Structure 1
Amino acid sequence: MDPAERTMREEKWVLTNELHDSKDEPPVVAAFRVLQNDDWVHFWNETYDAPGVRFFNYEQREYSGADSWESLALQMGLPEYPDELAIPTNLNSKAEEFCRMLRTLAFDRTSSTDCDGCKAFHSPRDSTWSFDKPLAVLVVVHNGGILEPYFNRSFGDLDSFQVVEDLLAFFDMKRTQHTRDITFIYRT
């Protein structure tokens, strides 16, 4: 999958026709289809193969007629995040949203997507981490890239460090620095 498509799918954008053709529809879409059938029929009739609503974000309830994933990313003002900032697919919803918000914030502040060659977000279920902290919901590697000021207090950017504290509190999570470059995120 190319970076633009992966990024926009992580941001919860889908091709509108996928909502009609897929058995793996998002739970909020399944609920809409079942609980508001008349509205679903209207939605289906108005959106299927309609070029003005090619993309749909079910979280934001927004449509876009962009002609490609790249133009959708440009229209939404998001960079095509590199693989180093990809969000694992097996995170819980709070950890996933935390990653999305953090990387957007870090990009907005620096206009950079540099992670110094390290993959930033990891599932604690990956074999690399599972033996270490089985109760963690997210592992963040912040070795010198744009995430470093948000996780390493000795970096000297206390405002960025506090931003993560506030985000974690918002999502009822906390962090423990495992090493200078690795932080584990837990539910509180």
Structure 2
Amino acid sequence: MIESKRVDGMIYLACVDKELVCYESNHRREALEGLTDVQSILVDILWDATDEMVKTEFLRLNKAVSVPELYITDEPVADMDSILSARKVFCEKYKSLKVTTGRPQRPNFNSDNLLDDFVAITKEQKISAEEMLRRLDNLNVRLSQKAVEAKLSSKVIDKCTSASMWLFAWSARINPKDVVA
């Protein structure tokens, strides 16, 4: 933006309770801070909006983009910061299996899908992020023992063994019902 003096795409704002909020393209809006010589910017404003209208419009705009449930759910979850921190710890611990594709092949995982799984687990099990990580470690041990008898490809077994992580050996998602004490 500094060099081109242009902002690509549209910035989406909504007027909710007489206050303008940016609900899409906020990273571009923030990048404009301090810049004075930028070309015209396209802005779409949703006037007299409700939170529900903003959510609906956000989902419409992001239909093709995977957005973690944590950012769009109405239901309270375990502390958002602790869930995000748990994801960061998990992704760092098992970084060799983390991929960016929306449909990872076993035993790889996607961090956005993982975040959705973490939200679902903490909601369904009604547990903290710390307890969830402890239970996931226990589940990982149980699954590693199950792997001895399971019919997994040698490629999946090698990757799981190398990373010491079996949570995604059979499925790309974690079932919250499996995350028991």
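None of the figures in this text is laboratory data; all of them are computed from the coordinates on show. For clarity, every value in this text was computed on a predicted model and none was experimentally measured. Cβ atoms are built from the backbone, for glycine too; each structure is taken alone.
When relative contact order in percent (Cα under 8 Å, 6 or more apart) is calculated, the result is 16; to which of the structures 1, 2 does this value belong?
1
1, 2: which one has FRET efficiency 1/(1 + (r/R0)^6) of positions 8 and 120 (r between Cβ atoms, R0 = 25 Å, to 0.05), as calculated, at 0.85?
1
Supply the structure label, taken from 1, 2, corresponding to FRET efficiency 1/(1 + (r/R0)^6) of positions 16 and 104 (r between Cβ atoms, R0 = 35 Å, to 0.05) with the calculated value 0.90.
So the calculation was done on 1.
Given 1.00 as the derived value for FRET efficiency 1/(1 + (r/R0)^6) of positions 32 and 96 (r between Cβ atoms, R0 = 41 Å, to 0.05), which of the supplied structures 1, 2 does it correspond to?
Values: 1: 1.00; 2: 0.60.
This value belongs to structure 1.
Hey, FRET efficiency 1/(1 + (r/R0)^6) of positions 24 and 136 (r between Cβ atoms, R0 = 30 Å, to 0.05) derived from one of 1, 2 reads 0.40; which structure?
2
With Kirkwood radius over Cα pairs in Å, for residues 88-127 alone coming out at 11.2, pick the structure among 1, 2 it was computed from. Provide the component values of the computation, followed by the final result.
Working: 1: 11.2; 2: 10.7.
For Kirkwood radius over Cα pairs in Å, for residues 88-127 alone, the value 11.2 is produced by structure 1.
Assuming -0.64, -0.72, -1.21 is log10 I(q)/I(0) by the Debye sum over Cα atoms at q = 0.11, 0.12, 0.19 Å⁻¹ as calculated from a single structure, say which of 1, 2 it is.
Derived from the structure labelled 2.
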